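Right after this note come the structures.
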Structure P
Amino acid sequence: MHGGVGVGELYDEIYSVDLSPKSQKRWVEVECQTKPCPRAAHNVVAVSDDFYIFGGFDSEGDPLNDLWKFDTSKKRLFWG
């Protein structure tokens, strides 16, 4: 999960949860050196072991047109 809207602010955190049968199913923040700017109304789609973040709106309300790939196996973000 990435980003979202709070009271008067946007978020840029990235969280993951292990849904395997023996996991504790807790959300854990993923630390990344590079990550997308805070945003809302963006799209996220999962494909195999990756998820992609596209677009949305920044804190000024300006539309974003960027694409990010998060490799869940390596816990790394790539800008594309």
Structure Q
Amino acid sequence: MGKMTTDELKTPDLYYAAYLLASGQELLGTERDGRRMLFCFADSDELEELKREWLNSTGLVAAQTYAQAIRSLKALVHEGSN
């Protein structure tokens, strides 16, 4: 799902990252891990609850906001692969 360091969460899951972004979490940036792109988010009190909601399929975000987050993150992936 995601690797939590002391002050940030890193995840290779584009759709989970899009959910976090659409939920208002701060994207700090991206990192390469071999061929994978990691999305890095600032630690917040909400992260554990959002993770639980994601895993239980109970998280709710606006569809257009989620779709835009996916497009934005895919653009970052494509930029990073050049």
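Here, each number is a calculation from the coordinates, and none is a lab measurement. These numbers come from a predicted model, not from an experiment. Cβ atoms are built from the backbone, for glycine too; each structure is taken alone.
P, Q: which one has relative contact order in percent (Cα under 8 Å, 6 or more apart), as calculated, at 31? Please report the intermediate quantities before stating the final value.
Details: P: 21; Q: 31.
Attributed to the structure labelled Q.
Comparing volume of the Cα convex hull per residue in Å³ across P, Q, which structure shows the greatest value? Walk me through the numbers before you get to the answer.
Details: P: 100; Q: 81.
When volume of the Cα convex hull per residue in Å³ is computed for each of P, Q, structure P gives the biggest number.
With distance in nm of label points 7 Å out along Cα→Cβ at positions 35 and 51 as the yardstick, tell me which of P, Q scores highest. Don't skip to the end; give the middle numbers.
Working: P: 1.2; Q: 2.7.
With respect to distance in nm of label points 7 Å out along Cα→Cβ at positions 35 and 51, the highest-scoring structure among P, Q is Q.
When helix-only ellipticity at 222 nm (-39500 (n - 2.57) for each DSSP H run of 4 or more, over all residues; to 500) is calculated, the result is -13500; to which of the structures P, Q does this value belong?
On the way: P: 0; Q: -13500.
Source structure: Q.
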